[in-house]
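Q: Below are structures written as structure tokens.
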Structure 1
Amino acid sequence: MEILQPSDWTKPRGYANGTMIAVEAGSRLLFIGGQIGWNGQQQFDSDDLGEQVRQTLENIVAVLNEGGARPSDIVRMNWYVKDKQEYVAAYPVIGEHYRTLIGRHFPSMTAVQVADLIEDRAKVEIEVTAVVRGTQQTSE
């Protein structure tokens, strides 16, 4: 198992941002732990849900890149939101950020409203599973 940590990010305490496991014929499974809307230095730049989703997706892409993966390798996403109404109201901006950062790739997804997230300012947390086939090393 390889730990994935962008070099310019503050090291997490008690968890890993991502891990990768080699499987058959050069494929790798990449598991990205729940990412939230703070930057690589673990600071929130916004309390707006749409902006936190954008930052969260940027974080996911950064960890994918560390593993030699790209957004099209994502096979599953789990979204945890604190406020369902706020999330639904932000669909247009969330969709715009998603298409900009992930593209028109739509893996299996789950979205649930949760009572709270560990970081008080976090409004969304997303975890990702990706399958990287072969030896690709570029990102989109």
Structure 2
Amino acid sequence: MENRPRTQSFCVFERLRSVGLRPTRQRVALCNLMFGSGDRHLSAEDLHEEAHKAGEPVSLATVYNTLHQFTDAGLVRPLSAEGQRTYFDTNTSDHHHFFVEDENVMIDIPDGGLRLEQMPEAPEGMEIVNVDVVVRLRRKRPAAIAAE
């Protein structure tokens, strides 16, 4: 057993090990950035930029690989909102999202803000794992505001 102080990094080591991931320097650094400030929605590009600002020299390919490992381990949940860009949500509970198109920002819809009344039957031999609803938003244009 390592004699490591109980710091945020130690908690990250435990988190990574608990899902079967070896706590490499890069995984620990990216995990600290992702989970260090509450629930977040980050793209690989956002996390890559944050890592470089924090002095962590990681390639964009490493960030993508790590995010996919985190997804496979259940640490983050991928969300698609716009074409090629995927956001990774640190809150893996079942919930839905607003996506602000003009700002490329993903926001949680508060609990109870959306109810799905009727779900289709899954095809034979399949089960529904989760449902992702993304409600796309954009700021009202001045002419649209004036017309109200």
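Q: Suppose you compute helix-only ellipticity at 222 nm (-39500 (n - 2.57) for each DSSP H run of 4 or more, over all residues; to 500) for every structure in 1, 2: which one lands on -7500? Mind showing how you got there, number by number?
A: Values: 1: -7500; 2: -10000.
So the calculation was done on 1.
Q: Match the computed value 17 of relative contact order in percent (Cα under 8 Å, 6 or more apart) to one of the structures 1, 2, and report its label. Write out the running numbers ahead of the final one.
A: Working: 1: 33; 2: 17.
Value 17 for relative contact order in percent (Cα under 8 Å, 6 or more apart) corresponds to 2 out of 1, 2.
Q: Also: 20.9 is what came out when mean count of other Cβ atoms within 10 Å over residues 66-73 was calculated for one structure; which of 1, 2 is it? Intermediate values should be presented prior to the final figure.
A: Details: 1: 20.9; 2: 17.9.
The value was obtained from structure 1.
Q: Work out the source of 20.6 here, i.e. which of 1, 2 gives that when mean count of other Cβ atoms within 10 Å over residues 26-33 is computed. Walk me through the numbers on the way to the answer.
A: Details: 1: 18.0; 2: 20.6.
Working through the options, I get structure 2.
Q: If Rg/Rh (Cα atoms, Kirkwood Rh) is calculated from each of 1, 2, which structure is the one that comes out at 0.95? Kindly include the intermediate steps, with their values, before the conclusion.
A: Working: 1: 0.95; 2: 1.05.
Considering all the candidates, the number was obtained from 1.
Q: Can you say which of 1, 2 returns 0.95 when FRET efficiency 1/(1 + (r/R0)^6) of positions 42 and 98 (r between Cβ atoms, R0 = 25 Å, to 0.05) is computed? Mind dumping the intermediate values first?
A: Details: 1: 0.60; 2: 0.95.
It traces back to 2.
Q: Given structures 1, 2, which gives the highest value for distance in nm of label points 7 Å out along Cα→Cβ at positions 34 and 106? Don't skip to the answer; put the middle values down first.
A: On the way: 1: 2.6; 2: 1.1.
Between 1, 2, the highest calculated value is found for 1.
Any read-out appearing in this document is the output of simple, stated calculations on the displayed coordinates, not a laboratory observation. Predicted, not measured: the structure shown is a model, and the values here were computed from it. Cβ atoms are built from the backbone, for glycine too; each structure is taken alone.
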